[in-house]
Structure 1
Amino acid sequence: MPLMSGKAAPLSRPTPWRTVIVLCRKCGKKRDGGFGAKRKESLKAELRAALRAGGRRREVRVIEAGCFGLCPKRGVTALNATRPGVIHVIPVGTDGPEALQTLFGGDGVESA
């Protein structure tokens, strides 16, 4: 491992992800489910299921982070990290494909 002034150099490695979706962990805990057809799943689980069904699970990473400071009454705050200029509120009751459509800007597919 090359050294830089006595310290190890930072390492980098490629990932299969083309985008990262960030969800507010605090909003998700407050909702305790509420998404999908039966309104029993978390938004994270619904997004992952929709990505898996579309064959895109490895291209998109769904993670939870701390509070974004925007605390909706009946939804979860979400951000598409490739489009950081807009924070979305995904309302309770939204299914996975509809949430992806909101996060990706219309067609639910990230343009290359």
Structure 2
Amino acid sequence: MKIKHLAARMEGCERSLLSDESFISSVLEKVVDALEMHLLKKLSYKFEEGGGVSALFLIAESHVALHSWPEYGFCDVEIVTCKADADVEKGLEILVKEFKPKNVVKEKWEYTHP
């Protein structure tokens, strides 16, 4: 089994997108669909103070999560999967296309269990 984990901070995003709960949900759906993963449950919450959104998509293969801070123009995303052929970089490309950040800081690692 191989586990892929991608974490990224997207900086300089359009602030209105970072507080739009339905937009964030639609973007995460695109990621799940593009990586051909199996969605089990969606959970999201919009905070009154600051307008940030936390969204978690539980998938059969692990999860996709996003936490936004519109007041600072950035969000943190994570794609974790044990699906061997899932391209987590492709998932990040979708996020970047939709949120149009000025800067992306990412970390990616894989773990193969013997």
Source structure (of 1, 2) for mean count of other Cβ atoms within 10 Å over residues 11-18, computed value 17.0: 2
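Figure out for me which of the structures 1, 2 the number 19.6 belongs to, where mean count of other Cβ atoms within 10 Å over residues 19-26 was derived from the coordinates. The partial results should precede the final answer.
Details: 1: 19.6; 2: 16.5.
It traces back to 1.
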Parent structure of the calculated result 29, given that relative contact order in percent (Cα under 8 Å, 6 or more apart) is the read-out and 1, 2 the choices: 1
Could you tell me which structure in 1, 2 was used to calculate Cα Rg over 2.2 N^0.38 Å as 1.02? 2
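Every number in this text was worked out from the coordinates using simple rules, so none of it is lab data. If you're wondering where the values come from, they're calculated on a predicted model, not measured in any experiment. Cβ atoms are built from the backbone, for glycine too; each structure is taken alone.
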